[in-house]
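Colleague: Quick heads-up: structures coming right below.
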Structure P
Amino acid sequence: MKFATHQPTFIPWPGLVYKALKADRLVLLDQVQYPRGFSWVNRNRLKGMHGVIWLTIPVLKKGLGLQVIDQVRVLADDRWKRKHLMTLEHCYKRAPFFQVHFEFFQDLYSRASERLIHWNLATIDHIFQYFGLEQSYILQSELRVRGRGTGLLVRIARELGAEVLVVPREAKGQIDVEALNRAKIGIEWIDYHPPIYPQLWGEFLKDLSSFDLLFNYGPHAIEILHKTNPLRSS
């Protein structure tokens with residue numbers, strides 16, 4: 001079995017979709033430390049008339065010290081939720097598949113969940129549905145494993161009964177290959193290439209949220225991803 005890991009990010013980019021497609025099981029690391037500085041866990045990039053637009057969920061951090069991701073709470077203020085919906089409508093109302101995905105956001109934002117993890121998993125579930133990845137991931141908390149770095153990867157592999165870790169090649173410096181070898185866990189390095197496709201608002205911008213692709217191409221998004229990232233073994 002091949003497995004991959006990733007933090008549960010908000011409205012993630014197609015690179016996470018590709019990683020999930022290359023693995024038999026994706027483990028979302030919901031019980032690792034929430035990053036103290038810049039993080040993709042509560043923000044991601046879309047595209048507006050003047051370029052990149054950041055969509056950020058405000059979270060509570062002051063006085064809370066170090067938090068694990070599944071304990072992080074969002075700010076209970078409807079103003080940022082209304083602003084997000086207005087931003088999405090302004091950026092994508094001309095997109096061919098705007099309505100179906102906008103309705104998803106309207107429903108999500110009306111549920112007002114307290115925990116950031118619930119927001120993120122809802123967006124991942126919606127994105128994965130369009131790439132044939134339903135029920136393709138498991139949470140770290142469901143596996144009941146803790147740890148840091150490569151040690152955590154080894155524990156996850158043992159719990160899953162997995163033999164191969166799928167890793168983007170650009171993360172090579174972050175992986176203790178020797179420790180994985182000692183644990184008899186192989187590595188499959190993958191190369192992700194951002195799909196290039198016609199977007200709204202002029203010149204193409206890469207590495208946006210998967211929702212940019214979905215708003216523009218809906219059920220055809222997977223075909224676009226596969227054109228630049230065919231699912232062949234590394």
Structure Q
Amino acid sequence: MRDVIIACDFQNKEETRKFLANFTKEKPFLKIGMELFYKEGPEFVKELKDEGFSIFLDLKLHDIPNTVYKAMKNIGKLNVDMTNVHAAGGIKMMEAALAGLKETNSNCKLIAVTQLTSIDTQTLKEELLINESINDTVAHYALNTKKAGLDGVVCSPLEAPIISKMGLISVTPGIRFKDGSADDQKRISTPSYAKELGSTYIVVGRAITKAPNVLEAYNKCIKEFI
């Protein structure tokens with residue numbers, strides 16, 4: 001079930017197509033986030049799905065339950081393989097999101113963001129006024145996610161063992177090779193360590209998209225993680 005998801009954090013369709021030209025036989029799992037989706041819209045997502053790519057539509061919905069419910073009905077029609085909400089929106093919001101997807105008969109996995117991998121304990125306490133540890137906060141948000149009936153959570157690989165014990169899938173960004181830069185991530189891991197920790201999916205961005213040899217970097221991730 002494990003897989004590598006490539007974060008296509010590109011400005012537009014042209015940049016994305018140029019990147020995907022590196023894959024002649026492979027159809028990697030792709031993450032389409034806010035920047036690309038807000039630029040190119042749902043039609044580009046449909047194009048990629050029609051070409052055989054699996055899609056994680058990473059829009060992190062976080063609003064009142066009724067708004068999220070209606071938005072998820074639209075996302076369900078795109079036939080994407082995975083999408084997400086913010087667990088901070090609460091159980092009722094997550095239940096509404098799931099209800100919206102189910103109305104479209106979508107098989108899309110629905111996951112919830114616990115804490116962004118750019119958040120550390122200091123940010124948690126000083127800016128968000130959450131005095132619990134990162135691990136305890138992630139665990140509590142994951143428990144709410146499970147209560148809402150979702151498939152899993154987005155978390156750092158460091159929290160994957162907590163999630164596995166709950167019977168949820170873990171989608172873990174913040175992946176770097178041993179010699180890579182952390183960039184704006186604070187809770188990071190290598191692909192092999194993420195595997196050891198029990199991540200279900202790893203989300204890899206710049207370690208692949210900015211690599212001198214894209215296909216080689218992708219295959220390295222596959223070899224270390226799958």
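Colleague: If relative contact order in percent (Cα under 8 Å, 6 or more apart) is calculated from each of P, Q, which structure is the one that comes out at 30?
Modeller: Computing relative contact order in percent (Cα under 8 Å, 6 or more apart) on every structure in P, Q gives 30 only for P.
Colleague: Quick check: 18.0, 53 is what I get for Rg and Dmax of the Cα atoms in Å, calculated from one of P, Q. Which structure matches?
Modeller: Derived from the structure labelled P.
Colleague: Assign the value 18.2, calculated as mean count of other Cβ atoms within 10 Å over residues 104-111, to the correct structure from P, Q.
Modeller: Q
Colleague: Next question, about the same structure. When Rg and Dmax of the Cα atoms in Å, for residues 72-143 alone is calculated, the result is 14.4, 42; to which of the structures P, Q does this value belong?
Modeller: Traced to structure Q.
Colleague: Can you say which of P, Q returns 23.0 when mean count of other Cβ atoms within 10 Å over residues 8-15 is computed?
Modeller: P
Colleague: Suppose distance in nm of label points 7 Å out along Cα→Cβ at positions 16 and 216 works out to 2.8; of P, Q, which structure was it derived from?
Modeller: Details: P: 2.0; Q: 2.8.
That value comes from structure Q.
Colleague: Comparing structures P, Q by distance in nm of label points 7 Å out along Cα→Cβ at positions 120 and 192, which one has the largest value?
Modeller: Q
Colleague: Out of P, Q, which one gives 24.1 for mean count of other Cβ atoms within 10 Å over residues 80-87 as computed from the coordinates?
Modeller: Label of the originating structure: Q.
Colleague: Given structures P, Q, which gives the highest value for distance in nm of label points 7 Å out along Cα→Cβ at positions 88 and 208?
Modeller: Greatest value across P, Q: structure Q.
Quick note: the coordinates plus some simple rules give every number you see, no bench work behind them. Keep in mind the model is a prediction, meaning the values are calculated, not measured. Cβ atoms are built from the backbone, for glycine too; each structure is taken alone.
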